[in-house]
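None of the figures in this text is laboratory data; all of them are computed from the coordinates on show. All figures in this text were calculated on a predicted structure; none of them were measured in a lab. Cβ atoms are built from the backbone, for glycine too; each structure is taken alone.
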Structure 1
Amino acid sequence: MTPHGIAVRLTADGIKSPGGKDKWNAGAVRSILTNEKYKGDALLQKSYTVDFLTKKKKVNEGEIPQYYVEGNHEAIISPEVFEMVQQELERRNKRGRRSGVHLFSGKIRCGECGSWYGSKTWHSTDKYKKTIWQCNHKFDGDHKCTTPHLTDEAIQRYFISAVNQLLIQKDAIIASLTGGLTLAFDLTPLQTQEAALIEEVQMLADAMEKCIYENAHVALDQVEYQNQYDNLTNRYEDAKSKLDAISEQIADKKARKAIIEELLKVLQEQDGLITEFQPNLWCGLVDFMTVYSTDDIRVIFKNGQEIKA
């Protein structure tokens, strides 16, 4: 589901928003999904007081240092789940997925132009009313995509075909993924680099504060001071940039590992082949489906495996 879809569901279920209102909005949901406090961490000095007399506050946009504290308080979700959510939000943003609340939204891609399929209603005002899925850019511009439209029933049939092919290989897939999981997602080298960079960033931040303090209390040559401060700032920004990149790699690995673990869990719990569409398998196993033609529809699973339905 999207933040908007979740907001609609929470409103329909009569659950109060964080502000005590009856209606939720997508912004409130997204704020919750991206709030590090839920995994036990805290980002300090997100805002700061501009005027101590009026108590006016401003969002910190780099004017003062921010500090990220891990394990600041008891978590209510695991860091792995949090990272999965961030990864999914980022993936949807990069892919440009736009969807409502349907299971198939943002999960079916046009093999011709690469756009996502959206739902359209035919005969909306009569007894022949029917919902179909087609490329969102099928009729854009001079070139018309020739990929076919699909009904809910057709999508479900293609999925059943592909997932049963996957389930036939279930034991081999589980053995392969389980055996390589620890090695493939070993974070030790990255975490060693991260620890060293955190230490360097803190050391440089302390040096910058000391430099500012000395300039405020001792008469220094301002050209020399500015050169020293600029040098420290450049080193700090360089180290911070490297730290952010390493931290992003760690988060990415954690999220991808969690996705594979979830796929393994779903596979292990599934007993035998299926004869009807199962939403839990669709959500737990499928990354997306690509439509090339009526005879060439492929399902890409979360382990990267592609199966022609």
Structure 2
Amino acid sequence: MNQEKTKSGGAVQTTGHAWDGDIQEFNNPLPTWWLWSFYATVVFAVVYWIFYPAWPVADSFTKGVMNTITFVDGEGNEKTTHWNTRSLLLKDLQEGKSAVLSREYTDKVAAASYSEILGDAEMMAFTRSMANGIFGDNCAPCHGTGGAGVMGLFPNLADDDWLWGGSVDAIETTIRDGRYGFMPAFRETFDDAQLDDIASYVLSLSGHKVDAAASARGRDIFQTDAGGCHYCHTSTGTGLKSQGAANLTDSVWTIVAVESAPDLAAKKALVKGVIANGVQRTMPHWSERLSPAQIKLLTVYVHELGGGQ
């Protein structure tokens, strides 16, 4: 059945299809503007396929034509490649407005002394911003995002207790050259009773109440060549920063959590374990991975984490 229907006062052609006798399908063509828009998108797609990376071909893809982009890579080498978003990002990281300003400030910080940086609010704000990213990429996996470290493994950088010194020069040396923390194991040197005596003396140095006789015996081992502990920790137990030897007179424990132990016996057991097993901790040097400017930024950042010295 083919009929003519009116819509808004005008005749409308149908397709000639009818259902149930009176349900018909109008033949409404698409608007001209819509058709031309569709054709334009097709033309745009074809042009895009020609000029930009588009179609996969075997294990590669079409690179496009007349679309090269030149950028400087992370090692300062100039590279030219076909257009792609990664190269565009690398170019922006080198030549963008923010990148240029960042380099200018980095050069300014690199040329300044530590005292100048620490005394300049503007340079300090830039240093915190830049070094936060450097710390997150290189240091946070061990020391944590806030520098709190991991007991027994990685020192806490957020307190003011520094095994190797907390001055900016000492921190720079630590970052640049790395550190090797070593304490020999005494399990073959002392029997359990001697270990117990030395642990008692070590605990007494930081104010813990221990058996006086045991502490006196431990002192004789600590302060003489029988144990030789005083060579690194000094006769007063304050430690040598040149050796990374811990200060035993404070209550800061970096290897075992003595303060959280429930009683004296547990505290002594922890200290005895350190004496018996020794300590071996290595921090790698970063001079081959980080530039001198990055090390300087990171030095100031770590210095501020721990309150500085």
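One of 1, 2 was used to calculate helix-only ellipticity at 222 nm (-39500 (n - 2.57) for each DSSP H run of 4 or more, over all residues; to 500), giving -17000; which? Present the calculation step by step, with values, prior to reporting the outcome.
Values: 1: -17000; 2: -14000.
Source structure for this number: 1.
Identify the structure, out of 1, 2, from whose coordinates FRET efficiency 1/(1 + (r/R0)^6) of positions 42 and 242 (r between Cβ atoms, R0 = 30 Å, to 0.05) was calculated to give 0.00.
Working: 1: 0.85; 2: 0.00.
Attributed to the structure labelled 2.
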From which structure (1, 2) was percent of Cα pairs over 33 Å apart calculated, if the value obtained is 45?
-> 1
Here Kirkwood radius over Cα pairs in Å, for residues 122-297 alone has been calculated and equals 17.6, so which of 1, 2 was it run on?
-> 2
